[in-house]
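**Student:** Pasting the structures here.
Just so it is clear, none of the values below were taken in a lab; they were calculated from the coordinates. Since this is a predicted model, take the numbers as computed values, not measurements. Cβ atoms are built from the backbone, for glycine too; each structure is taken alone.
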Structure P
Amino acid sequence: MKPPRKVVYYDDPVHDDFAGTNIETKVVDESFPYRHGRFFTAVSHVLYYAIALPLVWLMHRVVLGVRFVNRKNRRLVKGPCYVYGNHTSFFDSYTPSLLSFPRRADMLAGPDAFSIPGLRSVVQMLGAIAIPNRVSGMKPFFRAQEAAFRAGRDVTIFPEAHIWPYYTGVRPFPATSFSYPIRLNAPVFAFFTAYSEPEGIDKVLRRKATVRIYVSEPIYPDPNLPRKEAQQDLRDRVYAFMEEMSRTHSTNSVIEYVRRDPSANGTETPETAG
């Protein structure tokens, strides 16, 4: 296997972010416009299906060469579901619409996604639901993501929260976001974006890695457990799927992530991760 092209040092696997956007984050609170009228909704459908989705397919499949493995699993559930995936690229935002098609997919997104001047409405029309950064925004946020599910849309969540480009492992994430499917007794799917050595056309095109997205079978909340335990159990089963996919399929460390040792004045430790 080729040596990693780049080494990145990190301190906190939960909170460190390597997206490199440097966006001035706006406040998302109770005043954020979560609810929309019929005209907004109509324009949103046209933008999503007639413009964005074809471009997403072109970028995802043709330009980046990404392929799904077991995408057919999504068809095992006829209604909407919650979808959880690892977060290793800006292009992760393309995955939900292709995985859920023909069903529409919404996605929970941080305030940065809504902080680019002039693009907030477009981002919302494409299915992004803003995660508030103020406590006062939590109630309308909960209502918005639940309304999306009840309207028949899949709701996608990246529980790792932060982007670590080309990361081949699974970072720790809490069970917090798994309260949504527990509350609605909704089925869950997990997907994992894996990076392997370039092969076939990827090698010819000199792509950094062959990218495959592995889709789980449906995962259902355990009705026999109390709510908090069911939430943790659901999280653990999603994590176990991602970890297995990481171990067996994500083998190309385009970037090597090395954890610093705080007790050694910022020098790195032997602990590394893809």
Structure Q
Amino acid sequence: MNCFQIIKSVLDEAYNQIPGDDSEKDGVIIEALNYLSEGYIQLLGKSQSIDYKDTITRFAYIYKYVSSHANLVCGIITQSNDLAKVFDAQQKINIACIGGGPGSDFLGILKYLMSKGKTPSVKFQLCDKEKNWAESWSDVDDKVDPKFRISTSYLPLDVTKPDEWKPHTKYFTSDIFTMIYFMSEIFTLRDSADEYFTNLFSQAKPGALFLFVDNNHTSFYGWFDELAKAHNIKIKDSNQYTMFLPSDEDKSDLGIYFQKFQSYSYPKIKANIAYRVGQKQQ
């Protein structure tokens, strides 16, 4: 089962939760697709982050963006010796997906494991302020071959509110921290979020890896680079480039949803990105 096929099953569940007949559902989904597109154009200018509380908005995001972002994660791991060897060297791996509610982080890693036939036990902790993302991904382990030993748990965590994130410390022992299109979403809230990231980068254990993927803009990757430099995170790999979705991810696997919405909003197949692979030093 590829990323689009997993996403199709999640979309089926979400679509059934949206009230109204199909025509009414499709109308509000199209509105949500427009809402997301307009919001992402304004990442450097808006004062509030995008709200994913509504099932309709989450449906729209999963349909349009998740497979593209997951494939980015898979591709970067494939070409990164530092990331890839974690899945060879360890039988138990803990991964904290910071802002990972949408699922791109763990789906990308899952695709890597499936494509390479690797079967370590991997625990994903999805750290995100929107707890309703758990409705999408809490049972994803039931959708894949059981030989791939994965589990997901949700940690409600708003990086802009110290009272919410300070009590949680266990995930600092994670082997890998992922930040996939997250820092750009909260960039205009940077003054409120800096304390969280300072704490995270300083408390991560020596040897832990950081995977940052985001829009190719100096404001976004510059923020990550500043944090890495200040907290003894050695950049092992970095690049900026344009990515296209691989041919094995067939949009027709989205079934009726691709037919319904392609003329309004095509699933993302191209991305101009910057990425970093960093490792916490002793």
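**Student:** Looking at mean count of other Cβ atoms within 10 Å over residues 133-140, point out which structure of P, Q has the largest value.
**Tutor:** On the way: P: 14.1; Q: 18.5.
Between P, Q, the highest calculated value is found for Q.
**Student:** Tell me which of P, Q gives 3.1 when you compute distance in nm of label points 7 Å out along Cα→Cβ at positions 85 and 117.
**Tutor:** Considering all the candidates, the number was obtained from P.
**Student:** Right, another one. Determine which structure produced the value 1.02 for Cα Rg over 2.2 N^0.38 Å, calculated from the coordinates; the candidates are P, Q.
**Tutor:** Here the read-out was taken from P.
**Student:** Still on this model: Supply the structure label, taken from P, Q, corresponding to helix-only ellipticity at 222 nm (-39500 (n - 2.57) for each DSSP H run of 4 or more, over all residues; to 500) with the calculated value -7500.
**Tutor:** It must be structure P, since only it matches.
**Student:** So, one more: Comparing relative contact order in percent (Cα under 8 Å, 6 or more apart) across P, Q, which is largest?
**Tutor:** That would be structure P.
**Student:** Supply the structure label, taken from P, Q, corresponding to distance in nm of label points 7 Å out along Cα→Cβ at positions 5 and 173 with the calculated value 3.6.
**Tutor:** Q
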